[in-house]
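Dropping the structures in below, format is structure tokens.
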Structure 1
Amino acid sequence: MDLGTIQMIAVFALIVISLVLYASDAAPLEVTSLGVLCALLILFQLAPVAGTDGDNRLGAARLLSGFANPALIAVLALLVIGDALERTGALDRGAALLLHVGRGSAHGVVFLSLGAVLLISAVMNNIPVVVIFIPIMQAVATRLNRAPSRLMMPLSFAAMLGGMTTLIGSSTNLLVSSALVDMGERPFGFFDFTIP
């Protein structure tokens, strides 16, 4: 077997092992993720992928360069904000406000909740918005004697729709804009997805 085949088999084996570990919860998510990263660094240091100039195309600098991407840093910062809002109890007041404004009407409360998700996800990344609103929607469902699962799919759709309207609304939009800059093109503006 040539080196390329061995690398391919090793990467596929690593994918299978990581999927099993993620699915079985045999190890914490963070430990599995860090282990995969370390295994890839070791693999491509011991068995480098040589480019046309002889350099290792998948060396440590290349594998770790994605962690310095501004889009990734923005998504992680938004996740921290979402977690802080949840831990401070600000979300409980949000659920109570939605129930008060909706006057106890199930359809009114759900409509207001999804409208809020739509607007907030336009100016905040989808992932933290959904993370923020899952407990709110669960609290709303509990107070209205509804199954929480019936509110989660509309929550996801509202977040995706709102996120597609602005640059920071979706991590995909941020990544594509970052890729444009890397290619020497003009990055997307904030409302380029909404206003042509």
Structure 2
Amino acid sequence: EARATTREVHAASALMVAEALRGVETRARKRKRDLAAQAGVAIPGLPFDVAVSIVEKHLPDPADLAVLRAVSRGMRDAVDATGRKVEEFEGWTAARRGYLSSLKCQRRRGRLSDEDEGLLCAAAARTGDIEAVKALRAENFPSDWRTCAFAAKRGELEVLKWARERGCPWDERTCAFAAKRGELEVLKWAR
């Protein structure tokens, strides 16, 4: 019989499509292949040692390292190559080291007491991040003597001036911290 059945027509059509697509790479396949190739790359196009040095220099906070490790295998390897431990620091220790992300994480989890919320401004002041201090104050986070003392200790005069202009309290510890670290400009201004 010369006439083809519907089943034969569909089978022939499917075979032609399959043959046509065999050499064609679809966008989804290409994206999947590209992502698989980059899974072990920390930052595409950037040598691994440069990525490691960026992580070491610009991400001191262990909370940031923990987030970065979750991005990709390449970023996990870059964080691991720094030799730094991903660990959690509690309130006072995190603030003294300027680990603002760690403190924010603790706050989100409800592990930061009302009294310790002032540590957020202190940590931002310690790193000299005046924009973070401004943002925290705009959200009504308290600033206390630690904000001024930590800014003075690190020689962050701009942060110290900004905090004092807005009534942030300070005491003898501000000058003591500045003196201990040899921050002469801060001492001159604070006297």
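None of the figures in this text is laboratory data; all of them are computed from the coordinates on show. Being a predicted model, the structure only gives us computed values, none of them experimental. Cβ atoms are built from the backbone, for glycine too; each structure is taken alone.
Suppose you compute Cα Rg over 2.2 N^0.38 Å for every structure in 1, 2: which one lands on 1.32? Could you put the intermediate results ahead of the total?
Values: 1: 1.32; 2: 1.72.
Attributed to the structure labelled 1.
Between 1, 2, which one scores greatest on FRET efficiency 1/(1 + (r/R0)^6) of positions 73 and 105 (r between Cβ atoms, R0 = 41 Å, to 0.05)? Could you put the intermediate results ahead of the total?
Working: 1: 0.50; 2: 0.95.
The structure with the largest value is 2.
Which structure, out of 1, 2, was distance in nm of label points 7 Å out along Cα→Cβ at positions 65 and 145 calculated from, if the result is 6.0? Don't skip to the end; give the middle numbers.
Values: 1: 6.0; 2: 3.2.
Label of the originating structure: 1.
Out of 1, 2, which structure matches 0.9 when distance in nm of label points 7 Å out along Cα→Cβ at positions 49 and 81 is calculated? Working shown, then result.
On the way: 1: 3.4; 2: 0.9.
Computing distance in nm of label points 7 Å out along Cα→Cβ at positions 49 and 81 on every structure in 1, 2 gives 0.9 only for 2.
State the single structure among 1, 2 that was used to calculate helix-only ellipticity at 222 nm (-39500 (n - 2.57) for each DSSP H run of 4 or more, over all residues; to 500), giving -19500. The partial results should precede the final answer.
Details: 1: -23500; 2: -19500.
Going through each structure in turn, the value belongs to 2.
Given structures 1, 2, which gives the highest value for distance in nm of label points 7 Å out along Cα→Cβ at positions 113 and 137? Display every interim value, and only then the final one.
On the way: 1: 0.8; 2: 2.6.
Comparing 1, 2, the top value of distance in nm of label points 7 Å out along Cα→Cβ at positions 113 and 137 belongs to 2.
Say we calculate relative contact order in percent (Cα under 8 Å, 6 or more apart) for every structure; which of 1, 2 gives the highest result?
On the way: 1: 16; 2: 12.
Structure 1 gives the largest value of relative contact order in percent (Cα under 8 Å, 6 or more apart) among 1, 2.
For structures 1, 2, calculate distance in nm of label points 7 Å out along Cα→Cβ at positions 17 and 161 and state which one comes out highest. Display every interim value, and only then the final one.
Values: 1: 4.5; 2: 7.0.
Structure 2 gives the largest value of distance in nm of label points 7 Å out along Cα→Cβ at positions 17 and 161 among 1, 2.
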